[in-house]
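Throughout, read-outs are computed from the coordinates displayed, never taken from laboratory work. Remember, predicted model here, so these are calculated numbers, not experimental data. Cβ atoms are built from the backbone, for glycine too; each structure is taken alone.
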Structure P
Amino acid sequence: MVKYTVTEKGNPQNLQASKKWYANAKSSGDITLRKLGKEIAARSTVSPADTQAVLVALTEVLTEHLADSKIVRLGDFGAFQVSISSDGAETAEKFSPSLIKNPKVVFRAGIDIKEMLNNLKYEKA
């Protein structure tokens, strides 16, 4: 069950418009890589130590490939990709990497996560 709160917000494009109430997902905690490893190990024949080692290695390899401009596809789980934005330059010749800002990792959900999202239930926190 996804918990949510509601917050009143104004329209930044129309400051005269009346404010409206919007939902915000509320976290119910977090899960560490170690705990994930233990849960995965409990559902498989792999030891917790081996599972943890694989998850740590996955994190290392994932970051290396993202830094090399690769899209990392993890099957039905989804895909990770680096996204950037930049300030504008007057001409292509005047553009420099110093204008690049806000690097992010974008996750695009695969079929398993999309199915989960389509079946979520909500509860006010």
Structure Q
Amino acid sequence: MQHYTRIRDLREDCDLTQEKLSKKLYMHKTTYTNYEQGKHMVPLDFAVTLSDFYDVSLDYLAGRTNNKRGIYDPDLTQDEMTLIEMFRDLSERNKGKIELYMEQLHEAEREVNREEPLEM
């Protein structure tokens, strides 16, 4: 599990020291430090606590996705989820290029569908 760097990054993003965070979570600083450094596995109940504290999914915390809300969406295929994650990592300029290209593809698809004869 790659959650060790993820929990450190989340803590640093909130401008918290290990000491301040361990006090907020009512735990000994050494225990938290051992989790963050990967010396001990993070127990599931503590992972849930961290997930709630940072308002992120367990999948994000475990490094299974870069989407803070999680990876599971029953209406999306794995290919669609991969595309979404790749899109989110792009710069705003490149996102604009992708959106323009998608619009062009969509329009071309509509034109092809208009040209097809109706089946009877």
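Some notes on this structure:
- Structure from which 22, 26, 14, 12, 16, 9, 0 was derived, P(r) over Cα pairs in 10 Å bins from 0, in percent, for residues 11-58 alone, options P, Q: P
- Answer label among P, Q for the case where Kirkwood radius over Cα pairs in Å, calculated from the coordinates, equals 17.5: Q
- Structures P, Q were shown, and relative contact order in percent (Cα under 8 Å, 6 or more apart) at 18 was computed from Q.
- Each of P, Q could give FRET efficiency 1/(1 + (r/R0)^6) of positions 35 and 67 (r between Cβ atoms, R0 = 25 Å, to 0.05), but the derived value 0.40 comes from P.
- Parent structure of the calculated result -19000, given that helix-only ellipticity at 222 nm (-39500 (n - 2.57) for each DSSP H run of 4 or more, over all residues; to 500) is the read-out and P, Q the choices: Q
- Among P, Q, structure where Cα Rg over 2.2 N^0.38 Å, for residues 43-82 alone as derived comes to 1.24: Q
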